[in-house]
Every structure is written in C-alpha cells, then in structure tokens.
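What follows is calculated from the coordinates using simple rules that are stated; it is not laboratory data. If you're wondering where the values come from, they're calculated on a predicted model, not measured in any experiment. Cβ atoms are built from the backbone, for glycine too; each structure is taken alone.
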Structure 1
Amino acid sequence: MTFDVRKSFRGIRAVYGEEGFQKLQAAHVLVIGIGGIGSWLAESLCRSAVGQLTLIDSDTIETTNSNRQLHTMASTEGLYKADVLSRRFLDINPALKVDSMKVRLTPGNISSLLENCPKYVAEAIDDIDSKAYVDDFLFKRGATFIVAGGAGGRRDPTKLGIADLAFAKGNSLISRLRSILRREYGYPKGGIKMRIPCVYSCEKPVYSNKESYVSGDLPAFGASMPVTAAAGLLMASWIIERIVAD
C-alpha cells in the first residue's frame, strides 16, 4: 500500500492550514535527549507532519524507565533509545527523514557534530553541565530552541509553564542552569531576559521515602508520565508554532 502523507496528516492540514502543513513538511527539528520528556516531544513532532527529525541520545533503554519514557517496553530493553524511536517513527510516517545519533555531546565534539545544526531544536537533557554548554552553543548559533526544566517528583501537569529562562521560578534545574550560564558564560543578570525559553514546573517536588532511598531501593524522587509527557507536548507545541509562523 502506498503511503499518502496528505491523507495521513489531513488533521494537521485542517488545524494548521495547507501553508502550515507545507512548512511542517519542510521543517527539520533536532531533539537532544529522548527520555521522559524528549521521547513524547519527538513523537508529537512526528505525528504533526514534521518532515525531518534528528534524534541525539547515547543511552539504552532500561526497565526502570517504564513509568515515563515512550519507548520503554519489555521487548526494547537494552536497545538504543534513538534506534527504537527511529523505527517507530518510520512506522508512523514512512515518508519521514529521521537520523539517530547515539552520541553524548561534549564541549570537544559539539561543534563538529552540530556543524549542520537545523534551525529548530528542542533540548531535553538531564545533566546540568551538558545543558549549559549545549544551550550556549545553540544560542550562539542563532537556533530557535527551547529547553526542558526538571519534571522529576512532580505530579500536577497544570503547574507546567513556558517562560524565559530568567523568569522561570520554582524549578531547581532551571535555577542551576541559569546560574551556570550567568557565571560561566556571561549571560545577563538582574532580571534581564536571557532569550532562552524553557518549559518548567513550579510545583514543589515530592521526594521518595528516605530509608528506601538510602537502601538503594528507590531514587531520590520519581517521575509521573502525565507531567513528563505534558512537558514534552508543551515543547513540541512551541516548536510547531514557530515553524508555521516563519
């Protein structure tokens, strides 16, 4: 059976119009980090008729990801997240151009690996130091990008929002990122816009039982899929709106 892109995405054509649909088809989006937030973000872009996706993640799938990550199933344990999602997305949209990069971006390799960085980027990395140098690189490249804040330990997706990095309050990951960018990369202080949008939760995180954490039975705090998925969908919506507005 021949795959009909226009028919398959007629709902996208209806809500974004023919011009918007064509812009989405022509768009290339890079997703850095495809875990609890990034996996849902990437799938949303795939199902929104984005024509080309590049996925960067060096991790393999573990069963402990089952509570929050789209690609985690018993049948995919031990496989690379980027490979599993690439195959899934081609099953959704055989016309999609998708590349998977099973690498960890570092200060030493980011310039070469992202030499041809697309205009639209979503950053959903957990590691704070990696977030800082990746975000600084994207900012200096003039990319249209959005950053994921911390979602661990949160239970209420209605507490999520989008704001400039300078104004997103109540989220420790964003707060630490903001401090590093100001201290080590020279970003403005004093409430001045940093021109880096982020999705964040202002909800106070719930920590696991101390005894269970100390014994190694539980992580410091867990994650709820309604929150991590909602954060990813918010990021996808932001990217999509920028694509169709350009």
Structure 2
Amino acid sequence: MISKPIQDEIWLRTIAQKNGLSITDIQFQRLGAYVELLKRWNQGVNLISRKDVDRIWSNHILFSIAFLFKVDFAGGCRVLDLGTGGGLPGIPLSILRPDVSFVLLDSINKKIKAVEDMVQSLQLPNASVVCSRAEDINTRRGYANSFDAVIARAVASLEDLVKWGMPFLSVTGSANMISFKQGKETVSFAQALVALKGGDLTAEMEKTARRYPGIKFRSTDLVLNGNDVLQNSERKFILVENYHR
C-alpha cells in the first residue's frame, strides 16, 4: 500500500504536470520536509487549522503553488508575502522559485519564530522573515517602494490589502516583471499586488475602487486541469495594478 505522503506527492505532481508547472524531485522533497515541519510546529503554535493537518497538501501546498499557475515572476523579482502565517504561500513558492527573492511578513511573533526555523531548516537562501505589522514598515527604507510584487492568501479585505500592500511596491522597474494569465490572455506589469481570495468579490472591489479612485483590478478563476478541488472552487486571483495615493 502506498503511504499517504507519497500519495499526496503523486497527486500534486500529476496536477502540476497537467497544468504545465515543472517541479523537480528535490523540490518535492523540500515540499514534503516543509509539510512535516509545519505539522510539528502546529502542535504548539496555531499556524493552520487543526482540521487541515491531514489535508496540508490539498488545502495549503496546492493553493500556495497555485500562484505559479496564473502568475509568472521574472527572475530576480523581489516579492513580499503579506500575512505569511505559517509560511504560506512564501515557503512553497521560495522552494519552487529559487531565482526569486521572498520576504515573509507577519505581525505575530510566535508564528514568525516558527517560520524562521522552517526557512533555516529547509536552507532557503532566497527567503527572509520579518515580524511587523505591514502598516508599521511599509513606509520604512528598505521596504517602502522596494518590491516588484506583493502576494497574499485571503488575509484581509481587498481594501485593507491595497492600503497595507501597495506602499511596498516599487515605482520603477521593468514592465515585464510580473505576468498574469487571464483566460487566454497574458498581461505583463512592472509591479502588482496579487491576492488569492474566495467568494463573490464584487462588493469588495467596488468598495475598494471608491476608496481608491482610478484603481484597476484584473481577476481570473482558479480552475485547473485534473483537479476536482479547484474545479469546484470559488477562489480567484485578484491582481491590483500598481497604484499610489
């Protein structure tokens, strides 16, 4: 009988292959090591829901690497993971994209201590960890206007994500740093905020647009080949073009 960890790896490997995402054996090994570290830390620190412990691959790893199905970061990009929690999506993404620099930000110290330990254990030189509230450091040198992309997994409303996240984005840089797949169209940007959120977001987008006149949204459903979980999902990627008040 095939063990559950191996079943999970085969399941994820199949989805990745069907959707054009290449993951090496070494990267799968690191993803598996991260899952075990996450389980271990979660026994003492609430990083993920206890109900999700047996579904980390489907509920967390897949939804983290799903950014790469819809968003392409150019090599050398600097990306901020806003509200990383237990290192999601930042750690899985840093494993799969060693050519991109990730900064994992969260305001809860005990979570950040766990994430620091996991980053060190996994030997991820392209990932660094910061403990702070976004609104406290998004105007500081080295953070303000210093990132090509800000990413988030449903940590707040779109209005708050724009308020907290957009000041981190650079005001200069190549126009092709971020590519966003919207249906059959691929659009490139110099900088962007990208959030993975669920449900009907119409009201959130309208409210945010009223708060920030002129802001532009792009959205795409997270539907992938070969996966029933995402075929029936209401989750969407929302891209917010760089906007400065």
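With relative contact order in percent (Cα under 8 Å, 6 or more apart) coming out at 23, pick the structure among 1, 2 it was computed from. The read-out was computed on structure 1. Going by FRET efficiency 1/(1 + (r/R0)^6) of positions 125 and 197 (r between Cβ atoms, R0 = 35 Å, to 0.05), which of structures 1, 2 comes out largest? Sorting by FRET efficiency 1/(1 + (r/R0)^6) of positions 125 and 197 (r between Cβ atoms, R0 = 35 Å, to 0.05) in descending order puts 1 first. Given a computed value of -10000 for helix-only ellipticity at 222 nm (-39500 (n - 2.57) for each DSSP H run of 4 or more, over all residues; to 500), which structure among 1, 2 does it belong to? Answer by label: 2. Output the label of whichever structure in 1, 2 has the greatest value of percent of Cα pairs over 28 Å apart. The maximum falls on structure 1.
Given a value of 0.75 for FRET efficiency 1/(1 + (r/R0)^6) of positions 109 and 157 (r between Cβ atoms, R0 = 41 Å, to 0.05), point me to the structure among 1, 2 it was derived from. Each step should come with its number before you reach the end.
On the way: 1: 0.75; 2: 0.95.
It traces back to 1.
Say we calculate distance in nm of label points 7 Å out along Cα→Cβ at positions 69 and 101 for every structure; which of 1, 2 gives the highest result? When distance in nm of label points 7 Å out along Cα→Cβ at positions 69 and 101 is calculated for 1, 2, structure 2 comes out on top. Comparing mean count of other Cβ atoms within 10 Å over residues 93-100 across structures 1, 2, the highest value is found for 2.
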